[in-house]
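Every number here is computed from the coordinates shown, using simple stated rules; none is lab data. What you are looking at is a predicted structure, and each value in this text was computed from that prediction instead of being measured. Cβ atoms are built from the backbone, for glycine too; each structure is taken alone.
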Structure 1
Amino acid sequence: MTATLESFRQGFPDFLLMTGTAGVLLLVASTIYILLTPWKELALVRGGNGAAGLALAGAITGLAIPIASCLASSLTLVDLLLWGSVALLLQLLTYRIIDMILRDIPSRIQNDEAGAAIVLIASKLAVAMLLAAGLWDPNLGRV
């Protein structure tokens with residue numbers, strides 16, 4: 001039991017630092033995403049638009065997936081910051097491309113069309129899973 005408590009005492013500060021950093025990365029990326037989208041999700045959500053809420057929830061979850069992959073495989077804070085930033089930049093770029101390909105999505109989200117939000121969620125989560133898998137190397141923890 002003493003070894004377990006000692007391990008916890010030594011590891012807990014690192015856990016807080018790494019997890020807190022991942023949380024900050026997610027917060028920053030979510031804020032950037034909200035600023036980049038052609039519609040104003042928060043205003044729409046506050047106004048009761050369910051499709052906007054679904055789309056925003058899918059985007060935040062899609063941003064969290066590659067960050068979680070980086071957190072799971074990072075050995076140092078610098079590693080997490082470097083690969084986490086790369087993952088988020090790629091994810092934000094991909095989101096912007098998806099938004100451009102699905103051109104009618106912004107107006108459909110604003111019109112509270114759940115089908116459009118579902119397509120957007122599926123696209124963003126699929127990309128997030130592929131990106132997260134690409135960031136993971138089972139032998140080294142990182143590509």
Structure 2
Amino acid sequence: MTRIDFYVLGSDDPRQRLVTACRIAEKAWKQGLRVFIHAPDQARELDDLLWTFSSGSFVPHGLQGGDDDAEQPVLIGAGGEPGPEHADVLINLADAVPPFFGRFHRLAEILHRHPDTLSRGRERFRHYRERGYELHTHNL
């Protein structure tokens with residue numbers, strides 16, 4: 001069963017949500033895990049940020065839809081479901097529950113303190129809890 005971690009940021013800055021996604025992706029990649037970042041509205045911004053979020057670090061990644069999707073250790077999706085090779089870590093930056101989340105070992109939900117983001121995050125939390133998923137909350 002998928003382990004689900006909610007990361008609640010102390011800021012209401014939307015950019016911090018993306019930076020946190022980059023940090024989680026980097027940590028997972030360094031552990032040898034494959035990562036899919038579900039970012040329908042921010043894929044291009046996240047693609048750029050993965051090059052610059054931390055000086056001296058490099059996270060190999062690509063945007064979904066290329067010929068080399070299966071080889072990318074970190075893949076950024078703009079709405080589509082990833083291939084079967086990406087099943088370790090899912091980072092959800094969408095407002096809704098990704099329909100394919102259950103095939104991942106871990107799911108990271110990142111929320112900043114904006115009221116709309118928190119409200120949608122609570123809805124997803126309830127969705128997962130009602131279905132019996134193991135939930136963990138981290139206040140950052």
Distance in nm of label points 7 Å out along Cα→Cβ at positions 24 and 48 - structure with the largest value, from 1, 2: 1
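Using the calculated result 32 for relative contact order in percent (Cα under 8 Å, 6 or more apart), pick out the matching structure from 1, 2. Could the numbers behind the result be given before it?
Details: 1: 32; 2: 40.
So the calculation was done on 1.
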Given 2.6 for distance in nm of label points 7 Å out along Cα→Cβ at positions 40 and 104, calculated: source structure among 1, 2: 1
Entry that produces -28500 once helix-only ellipticity at 222 nm (-39500 (n - 2.57) for each DSSP H run of 4 or more, over all residues; to 500) is calculated, selected from 1, 2: 1
Read-out distance in nm of label points 7 Å out along Cα→Cβ at positions 16 and 64, computed value 2.2, structure in 1, 2: 1
Answer label among 1, 2 for the case where semi-axes √(5λ) of the Cα gyration tensor in Å, calculated from the coordinates, equals 34, 16, 12: 1
Percent of Cα pairs over 13 Å apart, for residues 56-111 alone derived as 65 - corresponding label from 1, 2: 1
